[in-house]
1. Among the shown structures I, II, from which was the value 34, 16, 15 of semi-axes √(5λ) of the Cα gyration tensor in Å calculated?
2. If you rank structures I, II by relative contact order in percent (Cα under 8 Å, 6 or more apart), which sits at the top with the largest value?
3. When helix-only ellipticity at 222 nm (-39500 (n - 2.57) for each DSSP H run of 4 or more, over all residues; to 500) is calculated, the result is -26500; to which of the structures I, II does this value belong?
4. Quick check on the output: 2.7 is distance in nm of label points 7 Å out along Cα→Cβ at positions 24 and 40, derived from one of I, II. Which one produced it?
5. Suppose mean count of other Cβ atoms within 10 Å over residues 56-63 works out to 18.5; of I, II, which structure was it derived from?
6. For the read-out mean count of other Cβ atoms within 10 Å over residues 80-87, a value of 15.4 was computed from one structure; give its label from I, II.
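Values quoted throughout were computed directly from the atomic coordinates according to the rules given, and no laboratory measurement underlies them. These figures come from a predicted structure and were not determined experimentally. Cβ atoms are built from the backbone, for glycine too; each structure is taken alone.
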Structure I
């Protein structure tokens, strides 16, 4: 009997705790330089808390290109340049439609914003606001994202 319990633990239960994280990409949208730098924050659709634009990788796009797509859809960033190397990453548990949590790693790309549009795909679903990195760090929930914002 103990062999059956051990097999169930190693084959079923343990993998649930060690499963690989899902990957998302995010755009840390910036304007200004030095002490005048600001970040563009948006609200989430579900809870209305402050986040940065993020989403799933997109087929046939690099990760930083996918981050730019998310910045357009969620925040109206029309003209911008994204650094192809992630500035950092953070993790969180995404609640799936089933209600189950899924561990996610988010790669964060710096995006220098040149132009914002007033009309964009999710304009009626979110708010957006420019703010200092320190203020943004106070408002986000994820500790590692706070650290990323404070590094600016």
Structure II
């Protein structure tokens, strides 16, 4: 069986995916339990990590687009998504944005990127197992960002 047709993600991908959640979960929970003076640092670290992760996930879509012909419309959409994700991450960590706006931008970017992941599978650009890896990871990331955003809204 071709690896793209497998139903389950490779164990290493699962392990690394969940390890990559540690800064999201610890940052989102940490905001609620650390002394108030440390909260801006933890929020900034969480935003930075989310922006880096968006850039990484955008690069995945760049790679998926490389699997298709350059003239293929599917590849053009994936290429566009590969650039939009890190741009939204960069926008969110730009100093001019308040936390109350940066967090929902990141949240929205991860949700949109998840739909792009699903579309890539539907177009046979990504492996069939990709949603079973990405969906729980995206849920945890979005819940973490929502928890962090809630802390900002109720300051």
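1. The read-out comes from structure I.
2. Comparing I, II, the top value of relative contact order in percent (Cα under 8 Å, 6 or more apart) belongs to II.
3. II
4. II
5. Matching structure: II.
6. Answer for the origin of the read-out: I.
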